[in-house]
Structure formats: C-alpha cells, structure tokens
Structure 1
Amino acid sequence: MNSDNYEFAKSSHPQSVSQYTSYTDKQWNFVPDINNGVYSNNSGLTLVTWDLTSIYNSAGLSDASDLFLAVPIVMCATVSAAGVTVAPATMSAYALCSLKSNYQNLIHQIEVTSNGRQVQEMQPFVNVYENFKLLSSMSATDLQGIGPSLNINGTLDNEKSVSYNTTVNATGTANNGIGLTNNRVFGTAAPGTQTVSQNGNQYNNALYNRASRIVDTTANSTAGIYGTAKILTTTQLNGEYKPYFTLKGNVMIWYDVALLPLKYICDVIDKMGLVKKLDIGLRVYFNTGSIQVPVTDPNVATTGYGAIASSTFSNTCPLTINYLSGTNASGGLPATTTLITAGVFIAKAPTTFGASTPITIDVTAHSMPSCRCYYSQVKVDPQKMLTYIEENRSKSIVYESFLFNQYTGLAVNGTFSSLIQSGIKNPLAVVVIPFISTTQANAGAGGTQTYSQYQSPYDTCPATYSPLSITNLQVTLGGVNVLNSTLYYTFESFLEQVSLAETLTSTDIGIQVGLINQAWWEANRIYYVDLSRGREADKATYRNLVVTFNNNSNVTIDTMIFTIYLDRFTVDVETGIVTK
C-alpha cells in the first residue's frame, strides 16, 4: 500500500470530539515482587517472582500489553592487586563497565501463567531470540525515541568496532581481550573525548553513549551538575531513581533501573489485550553474578586484558569490561593493577564477590529496594465496556512461542544435520544463530579462554552476534524440503525469507520497519527460514523438523536454534479464566 493511500484514508475517516478516545480514565500502579527484597544475586541466576492475581477493578479493565518490569540494578567493579583494591583513575572510572545493549539481556528465562495455567513456558536464552526480534521490528524513529529507555543506543553497535584476538603476550602487547571483542569505548584521545571516527580507530560509539548515559556524580564529573554542592545531589537522584555512577572508596558503583516492557519479551502479553481480572503470574530468571579478568602492562599504552579468570554468570554475562589503556593520569589503569572484578546484581550487591580472588566491599544497596511490575487500569465508556465484555467472554488469543535447541562443537567445514523437533504444530520459522565455540580455545594472559561469546565481558554478545558463515542450508518439515534448493545463505537470502514475515518487516512502499541492514547482518549472522506458509491441514498436524547446513567458517562453532510456532488459548475477559 502506498503511503498516499494511508494519508487519503486518514483524511476520509470521520472525526468527532466525543470519539477521540474510548477511555474515560487511565491510571498506573505497580506490584512489588514476592521475594521480599531477598535475591541470590551471586549464584548465576536470580529468580524473581510476581503475583498479579489480585489486580481487579470491577469498574475498569487492565491492558496486559502495558505491563513492564522495573528492576533495580547495582553494578560494581574494582581494580586490584593481590586481592587489595586500588583507586581507579577518576576521569575514566565511569567508563570501565557498561551493561550490554538492551536490558532484555538481563533475562535468561521467563514463565507466564494465567489463571494457574502456563501460557508461556520457560525456555532458556529468551534474550538471544527476543533481541533479534526487537531489532527486526523497531523502526529508526523507535530506536531514537524508546531505544535509550531500553538501553539500546540511538546508534547500533557497529561491525567496524569488532576484532578477533586469538592470542595475547603476557607483556608488551596492547590487547582489549581474548576471542571476539567489542569493548573499545574510547578513541586515541584522552578518555571522555572522541576525536577519531569509529571506522578509523575501531571503537564502539554505541558503547561510549551507553557509558555516558549514566551520569557521573564524582568530583571529576564532566557534566558538572550532579553530586555534592551541585544542582542535584545523589540523595535527590535516589529519590527519582535516576541512573548514576559514583565511587565508594575504591569501589566503582553504577546504579540503574532496567525497564523491561513484557510485550517485547512475551508475545502472549502483547496479544492478551484488555481484561477485567489480570490473573497473571511471572517467574523470571535474571543473569546476575560476577566476573574477573587479569590485566597485564597497566599504566602504559600496551595494556592487555587476558583470558577470563573466573565467572559466576552461568549463562549470559550482561556487562562489558571496557578497554582502558594509557597512563593512569590520562585515564588508564593504576600501575599495580593485576585484576579487574565486576558484577551485576539486583537491588543490593553482596559484600564479597569474585570467585578466583574474592574482593570484599561495603554494603551497596539501590534506593529502590525491590523489583516492580507496573500495570495500567483503564475505565471505558460504560456502553462500550459492556459491549466489549459481552463479545469477549471466550476471547481467542493466538501468540508466538518458541522452543530452544543448542548444539556445540561443529568443526571447520563440518556438516550439521539433526532432528530439531520431533513433532511441531503451526510452525512459523526456524532461526539459526551461530557462535564461536567454547572449544575454540584462545590463549591469553592468565590462561586459556574457553567461555562462550555470550559469557564474555569483552564482547557485546548477545546484543550482537558473529560473522560466522554457514552454507548448504536446508530445512525439512514433515519430510518435505522447505527450500527449493540448499542455500548458500547471504543477506539477499535473509531478505527473501523475512520480507513477507509479519513479525519482522513490511514491504509496503512508504513503510519501513527493522534496523537490520546488510553491513550489520554480515557481521552478526542470523539465519531465518520462514515455515508459516502451507495448507491448513499440514499446519494442524504434528511434523518433524530437520535442519542441515555446513560450517563455512574458519573456527569451530556452537549453534542456537529457535523454533517459532503459534500457540493459542481462550480467555474470559470478565473473570480472567483461561482455557487451553
């Protein structure tokens, strides 16, 4: 549809002051979690639970798609020698660590129940697929407008900032980490300034802006408006939960609030719509823990970060340890530094963190003591509300869900062929995302790197992926090849598969959705095959799904495969009772 037709239809639509909105009132409130402020934090995954069954208003409705989580985040870091912390360079301390792009990467698994029935089953690595889906459905204006609130900068992580380091010398070699790395926050100029373009100096503009989003309240604050004797003190910032950075002794602390609209994570939340009784339960596993990395040659231009010394993140590491080199006076690391310890925690940091060399710090708590789930309650014109309820006592909800599979250790030029699902109904797509394998050992100072990309603090994965090539891709569904021929999968193939997929983009002239361009895709390969087309009888039948491809990369790869399918249930919008 040409955009001219949209403008004409808009002009032709009857207008009325009384019909401007169907709502007579809309208010927001929140429900705290039921953890009572107790979070495991340093054990790899932290379970947070919400019970929304008490949300009911006989005179109004609640919109499930408005649900969002507000999670208080405390990120801490220290630079140390022999377990003793040393003072960081104040001018660059705020930039040593950053959360990876997209707050969704804090979530590993999520389960949604309604009226006691499971409507979103708990699958691992929900963040990996949902990050891809969000980037595929956001527009450029979305990125500029809502992106920063979701910790997605107005500039996406650029492929020109990525480097692959297989080895590092113990001394004398400047190195920002081992494996695939994307953690250069500054150019060649002094920290805090950018005088060289990203393409010219291999640093990450999006990472720089994420680091700068959290205001610096230390005495060295370049903003000069936050902190003691400034316009807003830390006490006042705490009152409005403003993200900020501070130093507590030698400990660097970043306070943040992760905003997580559930409609971008759980399609069932987006599709449920207005109900009188919002009978929903949430169980969410967050990626929390700490990580330690060795440092060589601090206080000089040849500073090197080595192989990960220890990590308590059992799945995704949600932070990056950014590369700071040069003298300590110009923003580099102190001369005695041998270890960087960093961690991400909910509400309160533990007093001891770091597995290989425990670091003791003072109690550090967020001003928001617990996680919240915000919801809306609306009042509708009585006649419209009565009609809506009468027509939706058995409302059909159709939504996307997915199943997860992971395979490891596919050798260079190796062939993968596996039964992915032994029986799947109403499939929409299969998404194959390759990563550099944990078995692709890379040597570095302090040991050998055997952690996956998404576990690395040097890489922005899974907000970004990798430039791994797979070829001879074929998908077989119910014994029938989905593709006419095996694909030497390129960006053109990606466009052919997603161009008509409703969940990803639109080909209508004048409508542009999706942020994935050719340069980004070629550095962050995602292999998407549409399964949605077919006869109704076939869709309703359980069928086997087989995926075959070759590893066309020069490294061993691991693969995540997401099988997307449609599920359904009915809900009584009056009582909230679900039938599935």
Structure 2
Amino acid sequence: MTHEGGLRLAVGVKSYQVFRANKAHPEQADGFGWLYNHAPMLAYWQGRFYLEYLSGPVHEIKERIQTLLTWSSDGRNWEKPTVIFPVQTLPDGTPLLMHQRMGFYVAPNGRLLVLGFYGKAPHPNDGSGIGRVVREVLPGNSFGPIYFLRYNTHNGWGEANTPYPFYTKSSDQGFKDACQALLDNKLMTMQWWEEDRSTDGFYYPMGEALKALSFFHRKDGKVVGLWKSRWASLTADEGKTWSKPVQVPSLVMAQAKVWGQRTDDGRYALLYNPRADNRHRYPLAIVTGEDGITFDNLLTVDGEVPPRRYNGTDKAFGMQYVRGIAEGNGNPPGDELWVTYSSNKEDIWVSRIPVPVRGIVDRPVRDDFNGGTADDLDWNLYSPLWAKAAIAPVPSSANRSLELRDSEPADYAKAVRVFPESYDVIARFKLQAKQADHGRLEIELADRHGYRPPVRIFLTAKGQVVAWDGNRADEANLGAYRPGQWYQFEIRANVEAADFDILIDGKPVLKGAEFLDPVDSLERLIFRTGPFREAPTLRDPKSPGADLPNADEKVPEAIFYIDDVEIEVKKPVRVS
C-alpha cells in the first residue's frame, strides 16, 4: 500500500516541518537532543501561531516528559522551542510525565493560556496523576508563572504537596478571570476528563473511557464531539450534558486522534488516519461535508512517511495525532485550514490546507511563479527544515522559479502539480540544477493514486539525465546536464498507447518509451529530491528498532529550480 493510501491529493496543501529532532547536535533542535516529540497543539493569537508539544529523551511513557512551546508569524518559519512546562518529580524523586489533550485557551478577556497535565508513569492519562497546570503567554512571548488550575484531589494532591501554587494565589485579576472562564467552559474542560477522571461532579458522566476530544458546532446549534477509536456524541447545551456515545461505523480509524471543525467556507472537515492498523498511521486524510453530519470525498493531506531516525517504544509510523485550532482559539488570516501533527513521533509538522477543499483541478496549468506567494499556487509542497520547497528570486526577482533545496540525509523536498485528469498530456517545464556532482532530482508523471508512476526521469548525482523505459532492462541515458544551465523539458505521454516521448531543448532524446506500469489516466506532475520510497511497509514494527545511521548530519546541499510549467491536456477524462 502506498503511504498516500491510493487517494487523490487535497489540492494545494503546503506541509512544513516545525521541529526536527537531532540527537548528535541538540543546538540544531531543542537544546536537549530529545528524540520523542509528539501530541502537538495549535492556536493563533495576536498575529502569531503558537504550538506546544510533548518531548522526552527517547521513549513515550518510560521516562521524563516535558512540554515545549514554539511560535511563528507565518506558519512556515518557527522559533527554537522553549520549555513551557518542565520536568517535575514526586516527593520520592520519581519523575512525572507531562501529558496534554488540550493545549490553549483564548479567554473572553483576550488572555492566552497554555495548559498541560502532570501524570505518572506508565499511564499519565488514566486518572492517577497530579493535576492540570496553566500559565499565561504574554505579549512579546514572555510567560507568566506556572500555577495549578485543577488538582487530582481524589489522589490526595493539593497545594501542600505539589510544586506550584493554585491559580487563585495570583495577584493578576485578569489571569484569574481567564482561568475561571476556562473552568466554566464545559466544552473546553471536557477535553480534560481522560486525565482527571474525578467523580466530584465537575464532568458530565459519559460512562466511556473517551480520549482526545475535538468538537465543532453544527449549523443547527448542536455540538459534535469526536474522540479516538470512532467515538462520537452530541450536546445541545454547550457541553453540560451529552448523548450516549456511539462508535461511528463509517469512521475507519484506530487509536490515533481525529480532528473535526467548521471551515471558513461554512462547510465541515474531519482529519484522521483512515486505517485500523494502529502501528502504521498514514496517510493523514481529510473528508468534508455541508452539514457536519455527512462527510465524503476522502483525500490525502500528507502521505509522506520518512524513515524513523531514532528507536523508541511505541513510535508508530506516520503523520499522527492531528490537531487544528479549536473554536475560540483564533483564526489566521485567509480561508485556509491549519493543522499540526507529529511524524513518526519524533518531528513536528504543520499543514496549510486551502479551503474549499478539493481533489480535482479543472483549469489549464500555466505556472511561471512570478506573482503572489507559494500560498497562491495549486502546488502541493512538502518542505522539511533541511529540504525546503519555496519560491525563489531565480533567475531574478521579476522572473522567479520554484526552488527545491536538499541537505537532508533521511528525507526530501517534494512539489506536486495536480492537473486535469487526462489520457493524453504534454508537460513542459524549464529546469536548472545548481550542481551536477551530487544530489538527485526525480521527475514523474503519475495517476490519481501516485503509486509506481509510469513515467520517471532522473537528474543523477553524476550529471546525467536518465529515464526508465519499460522496453529496456535498465535506464535510458538521455545525456549530460551542466550546473547553472536552464533546460527546456517536454514530456508527451499517452495512456492508451502506454508510451511517452521526451524532448530536451526541442531535441527528441527518447521516443516511444513504454510506461513502467499501466494506468487508467494521468493527473500529477511530481518533482522530488530523492527516490520514491515504499518503506516503511506494513511489515515494519513500530518498535523496537535501530537508529538510522548518520541521520544527524547534513549532506552537501543540492538545489534545483523549476520554471514555466505548462501542462497541455489533449484528451481530458472529464469534458467541461
């Protein structure tokens, strides 16, 4: 099975790596070199994105866990994380584990609160923990003191035997008002039940071990609650009472999170990993609907699963534990849907999803990259910190191009242009490599499924352009390329004949080449700075495993430029 799930792509998604773990060079990561990074939360406040996530030395639930916070003004470039809730220990020296099912709260008075929970190993979310902590994010990105917002008093914890005071001890009335508003908000606090599990009447009794609530308001005023493992419920009084939870049979998912929200176009979206296998959490997919009740059109948001670089317990593969911006916690400019998630439980990512969400392109493709920003493009970009995809002022600020740069030993940059589905296409583009002695660029024409593309062309690390021809037993050498020189490529591909031609600078270099695999149609042009990957497969266990060798060291950077992309659809599948 392909990591993308064989689904169409949600068109125009941009995925950016927020944080890359690094064991050997902590200064390039979080300053600690910690390798377990997971469960991110997202908010938008006073013109900035805020993101918190859990972090531990190696494993998920076997040792110290702290909470880190980072922020960004544009969602693409993020600050070095800072510890927002540090490791704490019990009186006997046992380290506590930070845990969080809710990250932020923008109060009615405009204050931004960040929250976490101190739990105990090996299950910080089973009700046996210490309590919930809170602090304020202040303008200028300083932070107020840490307080407990709610103790697990049923376990004997209170102000006398915990490391922080109760929030009512603060001298800041605005902060206390914000805390009280949160405590009074039953929709927000229902996210806490799993970790708290007290029977003091604070929570509406649900009768189920429901985990990781997300919620949204339907147009009829009712609120939909969604939890892990397909559980769902309704509330008509803002969370004071709930209907009996049921498992939604059409939601195919395991124990990773599901996220639901109303989008800026007045529709609704659910994001989750649509597979029942809990060890392989991919792809990250989205369904949409008009009423918050019925959803369809399953599309892939992110289908990239890089190698797991570091061993650790329970490190499931894939992009998982997706969270968006909860109602009331801000709305970034524009109509886009922003979500965050972890990759392999070691790196943190965000994705920007254009709204309305669509999986089909019905307009001609003519992209010169000269106007607007990357956000304006119908391209899907996958941009790790060490392998970025972005628009660059090359060859000039007035004549820009799409740049893929890669110094990442374990991942790649990727750009995909979805075009109208067709049986017969001509793809034209200009290409320049800044080097010819290292790096690799792969160019593919693919169908809606993206698996085993029938047309594959490579710029190799030895300065050669090669292509796979199904008529041959090996690659066809199409000639040399020089660094810093633009080349005009033209690919003519016909699905019915199952063959293709390639021209470079108007000269035929390959004619009548056979498709590598048969397809029903074509609709993707792909540029990628590394080889197509099939691993991990469903045979790969989530743990234990070995660290990936040399994953902490950059490789010599390779840079490629793409410009003037035009795709002529000669025989469309759909005729408008």
Structure 3
Amino acid sequence: MKYLIVTLLCLPIWLFAQSGDSEVQLAQAYYTDAEYEKALEEYQKLYKLNNAEVLYIERILDCHIRLKQEKEALDFIDKIIKKNQGEPRWIAQKGDVYLLSNKPNDAKKLWDDLISKKLKDTYGFASVGEWFARTGKSDEAIKTYVQGRKVLGNADAFTYELAEVYARKQAYDLATKEYLNLFQQRQDLMGYVKVQILKLVNDNSKETIEKALLDVVQKNMQNIPIREMLIDFYLETKNYQEALVQTRSIDRLLKENGERVFKLATTFQANKLLDISNKALDYIIENHPQSPYYFSAWNEKSVNTEMKAFEKKPLDTSDIRKAILVYAQLESQFGKNISFYNAFLRKANLQIFYMNEPDAGKQTLETMISMPLNPVQKGDVNLLLGDVLLIQGDYTASRLKYEEVETYFKQDQMGAKAKYKGALLSYYKGDFEMASARLKTLKENTSNDIANDAIRLNLRIQDNIGLDSTTEAMELFASAQLLAFQNRNSEAFAIFDSILFQFPNHMLKDDILWEKAQMHLKVMELDKAVSYLERILADHGSDILADDALFTLAEIEEIHRGNKEKASALYLRILTEYPGSLFKVEARKRIRMLRGES
C-alpha cells in the first residue's frame, strides 16, 4: 500500500499556527499569484524561523527555479542535502536544478546513481519514487520502484504506486497486472481494484487490458473474483457474448444450477439487450431443467418477447398479439403452473389495455383465481378485475372489487392502491366530493407513488372547482379521462376538444394537453406526445404540470430515443427551473447516471 510521506503540495492545517498566520498566508498568496520574488522573500523569512519545515524548503527551491536563479538554487539545495545528511529526496530534487541549468545529462546521471547505488531501504525508495511520480517523471518513478523490489527482495513491494504510475503513463497492460497483483495481496480491495481497471478502459486500451486480464485468468481459473473482473470488463466494453461465455463457464465449474447466468440474463433484459438475454435463458432451459430458475427462465423469455413488441414506435398490435401467444404457450406447455403467475398477469394486462379485449383479459384473470395464489397475488388479480369491470362499464361491480381489496389489505400498500382506485372511480363518475374525501386519507403510511398521485388528483379537483363555479367542465374532463381508460380514445379526444371550445379560459387547458400526451405515449406515438408536452412548457410553464411535462420529455429522450445529452439537459432544467419539484431527487440521480458517475 501507499507509503505515507510528506509531499510538496500538502499544506498542513497546523502550519498556520506557527510563525504567525499572516506571514504564512502572505507567502502563500504571493506564490499562488506567481509573484515569485516576493514569495521567495517571505518564505526565506519563514525558513529562518523554522528551518525544518519541508514546505518552506520546497517553496524556496521552487521559487529559485522559476526565477531561473540556477546558482542560488544549487547552493541552497546543497546546503539542505548537507544539513539533512544526504536525505535521498533532496538529492533527487537537485536534478531539477540541473534541468534548469540545461544539464539534462547531469540530472540523469545523478538520478541513476541515486536509484542504483544510494537507496537502500523502503523509506528511501518510497520517498524518491513518490517525488518522481508527483513531479511527472514517470520513467524515473518506475525505475525507482522496480529497483526497490530488487534491493528489498520483495516482488510485491510498491504495487499500488507502480499501478498508479503505469496508469498515468498509459501503460495499460502493466497497470492492469499491478492492480491485479494488488488484489491478490489484499482480497478485500476487490471493489477498488475493479473500479481502477475499468477506469483505464477506452477504445485504445481495451485490447491490451483484455489480454492482461486473460493472462491472469488463465493462470488462476479457480479464482472466481478475478474471473468476475473479466466479466465486468466485458460488460463495460459491451462484449456481451464473451461476458456470457465466462459466466456459463463459472456456472459449470461451481455447479451453480444457473443462478449466476439467470442474474446476468435479467441484467441484459433491464438494459434491453433482449437477444443476448434470451441466449442466457436458453442455456438454463437446456442445461438446468431441475433448477429453481428453470421456470423463471421460460417466464423471462416470454417477457422479452413482450419487451420487443414495445420497442416499435408506434406500437404494432400484431407484435402485441405475438407476445400474448407466447404467454399462452406457457399455459399449454406447463398448465396452470403458479410459477407462471407473472406471465398470466402480463398476458391479461396486454389483452385489457393494449388489444382492447377486456372479455379475454377477464377470462385470463378468472383462470388465475383458480390457481393457488398467495394473498398479495390474489389482491393484484382482483385489482385488475376491478379495472376490467370499470372498462366494461360495470361500475358497481368494479367498486366492490376495489373495496374487497381495500378491506383485506387495510394497513398495507395494496389497500392504499385499492382506495385510490375507488376514489378515481368516484372522480370519473363526477362525485368530486367523495373522491376528494377519500384522496385526503392517502397521505400517511402510503407509498410515494400512490400518495403523489392522490395529491395531484385532489389538487386538480380543488383547483378546478370553486364554491362559485360550475362543475360542468370538470365533469366533462373526468368523463373524457374515463373514456381514455376504456380505450375509447377518439371519443375522449372529441370531449377534450369540446371543453376547449366551450370553456376557452378554463384552468383545465394544461390538464387536457397532459391527457392527450399520455394517450399518445401509451401507444408510443412519441412525436405527437412530445408536441403536447412542449406546449405545456411553452403556455403553462408556471402551472402544476410543468415539471411533470419536463420530466416526461427527459425520460422520452433518455429511454426511448437514447439521446443522453438532451435528456441530461432536460433533467438539469428541473433542478434550475423547478427547485421545489417532487422530481428533483430523481432528476439529480438521472443526471449522475447519464454522466457515468457513481
């Protein structure tokens, strides 16, 4: 590990307590402002008061060099060397005076003699090597540390220092080997070593680093942490096939039953690398039929089919149909297996909300009710059944389903979600007083998403219905939202437009733009959605939905268009233009992620 020594540029806090704060600060100010004559004068005064202070010596010598005072610099450093009985770091610094005097050969001879003959112990090699490294003399630093290993008889000495110097010198293979050597010395430094190696990766270095990693891996096939570093390297360089090859190899070596491969498959899936995700899942299906991840692999392959369908913009219902058929094949192949609960639920969701087939979705959900569901799964199914009944216009049955879930999960998030859906139903039907009363109870002990949705809806009700105003516009607006939920988009658009015509000055203008944007987003008509969101910012930039519109625009650029620079700029606008936004924390996190920060 790095040896602790006093360095040139370090300004100890305790220093200001000696020789008078003002004198030290004045010298520092002159030095910082490049007024080296005045700085030299002040540091010489300080040196007389404390001639053991390394900083004063360093600064005096540096000022002489910057002022091209070769003789003064040489006399001073010789005096220091004599006073300190040949302290090696001062001998090394004498080489800088030779360089100033245009005597590079003398500097090289002095340094070579110092490194090869005069350095005898750990401290000497460490202090001189650190000085060379800090002053940009990488070749000399490397010579010092390598010689130190020979003299000390320790091939592992100065591993950290050599790794840092090699990295700075862009000797990527040697830097990688030293970092791996450091890890083999200290297993607890795996995280640090991995980060340092990955920081070296660029287009020019990746082949060299890969070779260095492979050389070490081939000699240490049983060392799983080192092989994991290689996998992380392949992921960093987007060589996903090789990452999968290495992961499968470890799975076979450790007989892991597919666990590691499954985790990699879901990582690929989360990053929308669906084809390579399917390859990983196929490995589990073909090689681990008895694995606890076997059914999960089938399930996630089906999810990948659905995700592929949603990659098309706008959505193509034929692709949605393919995804539904893949989910249906699981039932025909494995029966009503509870392992495929998620697949059944996703299938019903597609049928109900994207194919506009509520009857088929209802049938899927009723099939699920006969399966051995746990209470949470049953709650999810009943909530979705409530949605189907709402779409079909059976409002009483829908409310009963929501109330059933709310009662069973009274103190749980599932119950809060059911209560919100019940409030939303009241809102859709124009019972704003009932809706508002239920929404006000959804504040404490409720997840952020549900609470925020409840607050927004309640604010919309309060903002658009005053004591002296009519509720006609709001009733029309709520009915249009219900039509949109029921997949009757053309009817919903017609009512939204009629509100704008009948009530041209109503406060619902931005809400209508928002709802139209959401309908287009649902079917991935991105350009149309963006146009409505941009109108909200242009015409209603100070209203309640402005930061929602801005965050949604940023997500479109980040997730759907892959424009990281534009997305980052939009997230930044949330921080600067809407500092009180609920999206502030998430926007800051997204900016860091897009910039590649941890």
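Nothing in this text is a laboratory measurement; each read-out follows from the coordinates by a stated rule. If you're wondering where the values come from, they're calculated on a predicted model, not measured in any experiment. Cβ atoms are built from the backbone, for glycine too; each structure is taken alone.
Given a value of 3.6 for distance in nm of label points 7 Å out along Cα→Cβ at positions 144 and 440, calculated from one of 1, 2, 3, which structure does it belong to?
Working through the options, I get structure 1.
If helix-only ellipticity at 222 nm (-39500 (n - 2.57) for each DSSP H run of 4 or more, over all residues; to 500) comes out at -23000 when worked out from the coordinates, which of 1, 2, 3 was used?
Label of the source structure: 3.
Any idea which of 1, 2, 3 comes out highest on relative contact order in percent (Cα under 8 Å, 6 or more apart)?
Comparing 1, 2, 3, the top value of relative contact order in percent (Cα under 8 Å, 6 or more apart) belongs to 1.
2.6 is what came out when distance in nm of label points 7 Å out along Cα→Cβ at positions 112 and 304 was calculated for one structure; which of 1, 2, 3 is it? Please report the intermediate quantities before stating the final value.
Numbers: 1: 4.9; 2: 2.6; 3: 6.1.
Computing distance in nm of label points 7 Å out along Cα→Cβ at positions 112 and 304 on every structure in 1, 2, 3 gives 2.6 only for 2.
For which of 1, 2, 3 does log10 I(q)/I(0) by the Debye sum over Cα atoms at q = 0.16, 0.17, 0.19 Å⁻¹, for residues 56-223 alone, calculated from the coordinates, equal -0.93, -1.00, -1.14?
Derived from the structure labelled 3.
Name the one structure among 1, 2, 3 that Kirkwood radius over Cα pairs in Å, for residues 240-431 alone of 22.2 was derived from.
Source structure: 1.
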